[in-house]
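Each structure below is given as structure tokens.
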Structure P
Amino acid sequence: MSPKELRDQKLTAIFKALMSLLNEMPFEKISITELTDRAGVSRAYYYKRFKTLAEIISQYEMTRIITYLRQLPDGSKLTLETLMVHYFKLALADRDDQLTLIAAGKEQILIKTFHTVLVYLLKNQLIPQTNLTTDPDWGDYFSGAVINLSISWLKRGAVEPPAYMGKKITTFVN
């Protein structure tokens, strides 16, 4: 196993252990010892990689988003609808974890991660820029809107397909 695969495996293990513990107790009650024991990693691993439990979530979500970006269709310019369809597919695949984070009041981490990726896509001109997207507040607005819609969608049971949700976001933006 490569060092990157080992890192990703440990990150996934500690994230999944955190989700398991969040289903049993409040975020503030989770101890590092209990978390690392459940994840099968050392406390040294935790302290070397993370300052807070929230960083576990951020790093894991960023890894998931990077995987998401690699799955996007080839092309120098992607449409907003394509990006949103793929985002809702990712949210659906991670539904249980996302609902656990939402129940724990950690949706801001999801918004921050989404915003980081959005800024990257705009900065690298991978999605079309408009007068709206150049406004410094647009990223915050859009990230919050997409994540809040995603939360509502997941809580409703994700009845509509991701393609429908991607089109809905595009309609709202236009």
Structure Q
Amino acid sequence: MALEHAILVSLSERAASGSDLVRRFDASIGFFWSATHQQIYRVLGRMEGDGWIRAETVPQADRPAKKVYAVTDAGRAELTRWIGEPTTPDAMRSSVGVKMRGASYGDRAALLDDLRRQLDEHTKRHSLYEFLAARDFPDPDALSGPDLDIYLVLRGGLLVEEFWIRWLTEYLDAHTRKESR
């Protein structure tokens, strides 16, 4: 996936300025596809040049005018093409997994401390996702269309965090039991 496609999805949901897109990436899309502010603005310019989006200049009181981007027919066609093409399953690439495997050859205590920190981060992110699901989707069975899609991606995020919590907990517990003997 290219950043362009993540931006097309976001702009298909709602037209936005570059700063609005940055906030969306920071608040939701960034949970599964990250981009820097500079990358987003650079790609917006390229997408506008390719005709996938158009910008409308919107005046603002007491501030410079801003560009608000919307998807064009060409952008919708590209998004349709991209969504329809087969996707290769994402391979798991995990530096922490390699470290866990090699812990016997290095500083296991430092790794265990790092894993406790990561477990805390995954637990907090899981709690955030649970909060968002309860707040934004109190009745998932009533959802359809884009709302159902967004909810199911959030559910995927919850499941990923549950995986990390279970794996890290299992590893830490196994080594804690060994150390206490």
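Every number in this text was worked out from the coordinates using simple rules, so none of it is lab data. No experiment lies behind these values; they were computed from the predicted model shown. Cβ atoms are built from the backbone, for glycine too; each structure is taken alone.
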The value 26 for relative contact order in percent (Cα under 8 Å, 6 or more apart), derived from one of P, Q, belongs to structure P
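For semi-axes √(5λ) of the Cα gyration tensor in Å, the calculated result is 30, 18, 15, so let me know which of P, Q that is. Walk me through the numbers before you get to the answer.
Numbers: P: 30, 18, 15; Q: 39, 19, 17.
It must be structure P, since only it matches.
If you work out FRET efficiency 1/(1 + (r/R0)^6) of positions 78 and 102 (r between Cβ atoms, R0 = 25 Å, to 0.05) for P, Q, which one comes out largest?
P
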For distance in nm of label points 7 Å out along Cα→Cβ at positions 70 and 86, which of P, Q scores largest? Q
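Going by distance in nm of label points 7 Å out along Cα→Cβ at positions 110 and 126, which of structures P, Q comes out largest?
Details: P: 2.1; Q: 2.8.
Evaluating distance in nm of label points 7 Å out along Cα→Cβ at positions 110 and 126 on every structure, the highest lands on Q.
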